Structure 1
Amino acid sequence: MHHASPFPLTPPETEDEVVVPARDGALRVIAAARTAGIARVVMTSSYAAVGYTVKPGDHYSETDWTDPHTPGLPAYHKSKVLAERAACDHVRAHRDIELTVVNPTGIFGPQLGDRPSASLGLVRNMLTGRMPVVPVMYFGVVDVRDVVDLHLRAMLHPKAAGERFIAVGGPAVSLFGMARILREHFPAAAALMPSAEMTVEQVREAAKTEPALRDAAALRGRIPVISNDKARSVLGWEPRDVVETIVATADSQIRRGLELPDAGRAAGPHG
């Protein structure tokens, strides 16, 4: 299984800082697997390689590819496209090993180690009042436990060879929508949640000087309809509900010591 690829928290100075290790790293994993006599490589790509080039209707499935030449495309997204393309081309040319690709959307859920991911940090910032305003931005969400499950199915299922599978738990959610979920389930932190949503125009203007907003600017406020039908029908995958995933993300951080106002949250089904 291939899992690692550079994901900088801030945009790199040059695209090659993420493109080269992403592409070459994937090819090294395949080469090492071939040398070891491995029959199948499962590559962790990303939805970034699927749906970041606007198309009419905004419906996306495994047949879609992000065009690496899309104007304003962040370097990370470009790296995932080029790495997945390179891996597919390599396997197709050699025909001596199987490749299955998993394309997760935004990965949330319980925190396993001591270092929170960027997505977990997003939830933490909302709970602690560090994000009073959020850009208009819709994206897919998937639980990390379901991503693991999909990888195992991709490794073992006979029909997974040569296929790619999008990992998404349900309809796209916005940052402001995520804040509403957290506000409902964590009322003690409700006053700290984002209280306003930037417009598409505001995001586009702010992204000129704030690199962290370039991803949101590239999405232009559109609401993608992301299909997980293939993973469900071919592999029997059943992901968790998006609300359950977001709540589990916050719960795990609280269990790891994150303190909310007034000694925590009101008692409830997750308390």
Structure 2
Amino acid sequence: MTEYESFAVELAAAAADVTLPLFRADNAEENKAGPGAFDPVTEADRGAEAAIRRLIAARYPDHGVIGEEYGEDRPDAEHVWILDPVDGTRAFIAGLPLWTTLIALRSAGRPTVGAIAQPYLGELFLGGPSGARLIRGDQTRPLRVRPCAALTDAVIATTAPEIFTGPELGAWTQVMAAARLARYGCDAYAYAMLALGRIDMVAETGLKIWDWSALIPVVEAAGGEVTDWRGGPVNGDGRILAVGDVRIRDQALVALRRGTN
């Protein structure tokens, strides 16, 4: 395990010290969205990000940080940590153990280390230069995507149909109709299951940099690929397509490209 991979594990543990006592407990909840919308933030979100930032500042004071709750600090630095302290806050509020803490390190302009942590289940999915692994307590196992030659055999996932615009929803509906099974509501945990070889494809839209940065190293180190909906590099438009087998990516892109028009 590299130095930065080990540090990502430390950061995930520090976040868990904050989030776990607040999960399924009284937790100050606010709505960040305007009237008629719901975008929750909790004490767990803010406390976990603050804890992570303190450790980064102490260990690597020249590194930058981008976080969902507290914004940017030296975002043009050579090394930048990108944080989503509680991805899936709605699941957290509902008591569902599908929320995660996302931690990424961007070096030379791209994510090189990623951690997807679900502390209630005791799982940490880690990806980086030394490979992809699932860490549970003292046990570690390698992560590897599974082969899937046809979209008709694929298990696919997205957060919810409501995240898609009209054209995007039409594209997703076409892909879903072709797939063997579709699941909703997993947020970033779906990408962990892709790296574990249980899900074959995840397609989402409207994602921010802290939503997707940690996913890329985990999926890629496990043998999968992450692109935009045109098959190119993730470009910040919020549309993400992650696959374990590139053969179904090409099949899905036939529909998904239409959703970008």
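At a glance:
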read-out	value
Structures 1, 2, by FRET efficiency 1/(1 + (r/R0)^6) of positions 88 and 184 (r between Cβ atoms, R0 = 35 Å, to 0.05): label with the highest value	2
Entry that produces 23 once relative contact order in percent (Cα under 8 Å, 6 or more apart) is calculated, selected from 1, 2	1
Read-out helix-only ellipticity at 222 nm (-39500 (n - 2.57) for each DSSP H run of 4 or more, over all residues; to 500), computed value -12500, structure in 1, 2	1
Test item: P(r) over Cα pairs in 10 Å bins from 0, in percent, for residues 104-167 alone calculated as 16, 29, 39, 15, 1, pick one of 1, 2	2
Structure with the greatest value (metric FRET efficiency 1/(1 + (r/R0)^6) of positions 136 and 208 (r between Cβ atoms, R0 = 25 Å, to 0.05), set 1, 2)	1
Test item: log10 I(q)/I(0) by the Debye sum over Cα atoms at q = 0.14, 0.16, 0.17 Å⁻¹ calculated as -1.03, -1.29, -1.42, pick one of 1, 2	1
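Every number in this text was worked out from the coordinates using simple rules, so none of it is lab data. Since this is a predicted model, take the numbers as computed values, not measurements. Cβ atoms are built from the backbone, for glycine too; each structure is taken alone.
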